[in-house]
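No value in this document is a laboratory result; all are computed from the given coordinates. All values derive from a computational prediction rather than experimental measurement.
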Structure 1
Amino acid sequence: MIPVNKSPQDYRAFRISPDDTNRLAIIFEPKIADASLTLCVEIFDPGGKTPPNRHNIAVEMFFILKGNGLAECDGKEIAFTAGDSLLVPPKGIHQIRNTGQGRLYALCFMVPNENFAELILSGTPVELDEEDFLVLQRQD
């Protein structure tokens with residue numbers, strides 16, 4: 001099998017709901033990876049957050065590329081900043097919030113997929129902008 005190579009210009013970005021304050025740019029999803037996983041870059045506007053959510057069987061992992069914020073899981077809060085990693089176990093009700101002045105960028109891994117890619121792809125398509133490409137290409 002030949003490895004799949006993608007660049008930020010290949011990523012498709014979506015807002016799951018039109019009023020969301022975060023966008024998800026899909027890097028790999030089950031159809032591309034031929035495996036039950038989703039990898040995306042989650043981009044939070046200042047003050048942005050995910051709605052509280054949980055996954056029945058999936059583990060969700062975040063690696064913070066830029067910015068800082070708060071992660072809440074089952075009522076416990078943890079502050080994070082660039083370079084930190086977060087792991088959310090299955091069934092944990094969690095939320096990620098951007099508490100910084102600028103955008104928050106996080107790699108987000110979901111294993112198994114648990115319909116995460118399908119949820120993202122069913123959202124509203126949005127464009128990545130110049131600031132996004134600077135961060136994703138490590139030029140900021």
Structure 2
Amino acid sequence: MPLATCPTPLGLCAIAWHETVLTRFLLPDPLRITTGGGEIQPPPWVATIMQRVHFHLGGQPQDFADLPFDFSQVTAFAGAVLRATLAIKSGTTATYGDLAAALGNNPWPLLIPCDRIVAANGKMTGFSGPGGVATKIRLLAM
């Protein structure tokens with residue numbers, strides 16, 4: 001699957017796609033070394049998403065609910081949870097109880113805002129992305 005990176009105020013993100021759907025989005029990870037060997041020039045629709053990510057991480061909130069995610073790569077249940085997570089708008093949070101389950105598998109962090117999921121008591125809990133809860137807090141502050 002093609003992959004392209006995009007510099008953002010948070011660091012270097014990466015996006016992968018197949019034909020007309022998104023297959024993965026990667027937040028900046030200082031442990032991931034990008035050599036550029038597998039990267040290609042993204043098609044215009046992917047370049048537009050990359051620009052929206054840059055705006056979002058630069059403080060201009062974006063709603064990514066309109067993006068063509070490839071939900072076929074996750075279970076039906078995970079897809080339902082991820083779709084429900086898309087309804088959580090910027091500036092708001094939900095509890096795991098609100099979603100009836102922890103996410104467990106989200107190949108599109110930030111784009112499907114799992115960072116907006118908090119514990120029932122409002123505390124910041126688990127975030128599987130690079131930097132853990134510290135990254136979650138930083139994303140919520142944006």
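Results, tabulated for the structure shown:
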| quantity | calculated |
| --- | --- |
| Answer label among 1, 2 for the case where helix-only ellipticity at 222 nm (-39500 (n - 2.57) for each DSSP H run of 4 or more, over all residues; to 500), calculated from the coordinates, equals -2500 | 1 |
| At a computed 22 (relative contact order in percent (Cα under 8 Å, 6 or more apart)), which of 1, 2 | 2 |
